[in-house]
Structure P
């Protein structure tokens with residue numbers, strides 16, 4: 001796991017509150033496809049520092065379970081929201097093993113699944129945990145954007161990519177998996193979930209004031225992809 005989510009957890013929390021990629025591209029785009037969350041039982045998978053938990057609570061979410069690989073992130077979420085939530089640390093690659101079958105109305109996973117090598121175990125278990133008619137909404141790196149990082153030159157090959165990110169104000173090494181859109185969607189459909197919405201996001205107008213160059217770039221090139229799925233009856 002990157003130090004960004006452990007050693008620099010506090011700095012990360014501060015950075016994502018109002019930065020370009022998280023606050024003004026990813027969050028408004030994913031929130032747009034999540035829809036109404038009032039009174040829903042929700043799992044926030046890859047909860048990070050609780051930015052989505054705060055949003056979900058403000059929108060009237062019912063039972064809220066926050067899960068993250070990083071214990072540092074979980075500790076932060078517990079400090080922020082106390083008994084309002086249930087939170088624990090776990091590797092998502094093994095599925096949602098602590099959650100009961102047909103117990104969640106909605107599972108969200110913002111910018112997390114690209115850290116997993118194989119998605120099939122998690123997606124299959126999500127289908128188990130969702131109630132009939134329940135939804136899974138997530139964001140991840142856009143396959144076209146990640147292909148620029150490819151070392152193999154083969155779009156259809158899953159690759160572990162290593163990059164330096166300066167999200168917290170200093171360069172930190174981050175590793176993630178690049179995969180094709182075909183692989184991503186097949187993992188969903190093989191689990192029994194049905195894709196109901198796909199978005200490539202829209203950068204907020206506020207970014208114009210922060211960086212004209214970034215706004216111009218993100219207005220013309222996809223950076224993230226947002227997908228919503230449903231468990232049919």
Structure Q
């Protein structure tokens with residue numbers, strides 16, 4: 001579904017991605033983990049068209065997409081929830097959700113999908129006419145996910161869905177993501193913490209200093225030693 005080959009990108013003279021290759025197959029939940037400054041967010045932004053790569057190739061649904069603008073990619077089924085959620089805090093929950101469906105034409109399908117996301121995230125039904133900025137952090141994350149689902153993406157990318165949330169709320173968010181994956185939605189998730197990923201992940205990529213230093217399935221990484229070594233940079237030459 002998504003294949004990133006030898007991607008190089010950065011900010012001015014700073015190279016944040018130094019030849020990164022990542023693959024996501026349909027129906028998978030793929031995690032990209034690593035410490036701050038590893039290049040994880042830059043990877044998602046570049047895939048989503050928010051940044052232009054300096055080298056490399058991005059293919060989505062067997063078509064090359066590097067160089068396309070975010071609006072085009074949304075219409076082709078690629079959605080990104082950036083770090084910090086970026087909901088419209090002065091708008092109502094209803095208005096935020098309407099923004100998510102603006103690229104779609106079939107109002108009957110939109111209404112059916114809206115009912116679906118409200119069933120998945122009942123708190124949004126309760127707060128439907130309330131101001132989005134009054135929601136808790138976990139509720140805002142649910143709103144951001146629901147808004148993206150209304151685009152009908154085939155691949156949803158999420159940058160740090162657990163950031164700033166209490167452990168119980170993180171569990172709720174990940175339960176929702178697991179349920180969405182069961183409906184056929186493919187997920188590419190960036191996280192700093194490795195605490196919850198093993199029970200969800202199809203595959204895991206570990207990034208450090210703009211490079212992928214480890215790739216594997218949860219079974220491959222079950223003992224945690226290789227994951228810790230790659231994440232923290234211990235014995236990097238042997239990873």
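Here, each number is a calculation from the coordinates, and none is a lab measurement. Bear in mind that the values here come from a model prediction, so they are computed numbers and not experimental data. Cβ atoms are built from the backbone, for glycine too; each structure is taken alone.
Taking 22 as the value of relative contact order in percent (Cα under 8 Å, 6 or more apart) derived from one of the structures shown (P, Q), identify that structure.
Corresponding structure: P.
When FRET efficiency 1/(1 + (r/R0)^6) of positions 129 and 153 (r between Cβ atoms, R0 = 35 Å, to 0.05) is calculated for each of the structures P, Q, which structure yields the highest value?
Going through P, Q one by one, FRET efficiency 1/(1 + (r/R0)^6) of positions 129 and 153 (r between Cβ atoms, R0 = 35 Å, to 0.05) peaks for structure Q.
When mean count of other Cβ atoms within 10 Å over residues 145-152 is compared over structures P, Q, which one is greatest?
Values: P: 13.6; Q: 22.1.
With respect to mean count of other Cβ atoms within 10 Å over residues 145-152, the highest-scoring structure among P, Q is Q.
Thinking of P, Q, which structure, once mean projected area of the Cα convex hull in nm² is computed, gives back 13.0?
Source structure: Q.
Taking mean count of other Cβ atoms within 10 Å over residues 17-24 as the quantity of interest, name the structure among P, Q where it is greatest.
Working: P: 16.6; Q: 19.4.
Answer by largest value of mean count of other Cβ atoms within 10 Å over residues 17-24: Q.
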